[in-house]
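Scrolling down, you'll hit the structures one after another.
Quick note: the coordinates plus some simple rules give every number you see, no bench work behind them. Quick caveat, the model's predicted, so the values are computed rather than measured. Cβ atoms are built from the backbone, for glycine too; each structure is taken alone.
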Structure P
C-alpha cells in the first residue's frame, strides 16, 4: 500500500530502500527528516536527522548494511 501526503509544512510518504518498505517524513520548518525501514520483516531501523538538508536521513540509511541485518538469524 502506497501512501503520500504533501503540504506546505513538508511531506510523509511510503517508499522503498534497497527493496525494503520505507516510510519517510520531512518537516521543512525544523529541517527534520525521519526514515523508518522495515528490515527482514523483523526489525525497524530508524534514522532521524535534525536541522539537516532534505534527504539526509535517507542518505544515511542507504549507507547502512541493511541486508546483513535482514539475513541475521535469531540465535
Structure Q
C-alpha cells in the first residue's frame, strides 16, 4: 500500500467520524451550544489567563524553594 492509498483511508475514517458526530452522545450538547457573547468571552479569557499565571507562579515558587533548600 502506498502513501496515497493510506492517506485516502485515513481521510475516509475521519469523514465517517465527523458524519456521525451529531447523532451520538454528544449530539444534544452540540445542538444546545451557542457562541458566547463578548462579555462571556472576555471573562473566560481573563480567568484562563489568571489560572495560567497562577500555576506558573506556583511552579516557580516550588522551584525557588527547592533550589534554596537543597545544597
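Taking mean projected area of the Cα convex hull in nm² as the criterion, the highest value among P, Q goes to Q. Source structure of the calculated read-out (mean count of other Cβ atoms within 10 Å over residues 38-45, 13.6) within P, Q: P. Assuming -26500 is helix-only ellipticity at 222 nm (-39500 (n - 2.57) for each DSSP H run of 4 or more, over all residues; to 500) as calculated from a single structure, say which of P, Q it is. The value was obtained from structure Q.
Of structures P, Q, which gives -0.49 when log10 I(q)/I(0) by the Debye sum over Cα atoms at q = 0.18 Å⁻¹, for residues 14-53 alone is computed from the coordinates? Derived from P, not from the others.
Looking at FRET efficiency 1/(1 + (r/R0)^6) of positions 6 and 30 (r between Cβ atoms, R0 = 35 Å, to 0.05), point out which structure of P, Q has the largest value. Largest calculated value belongs to P.
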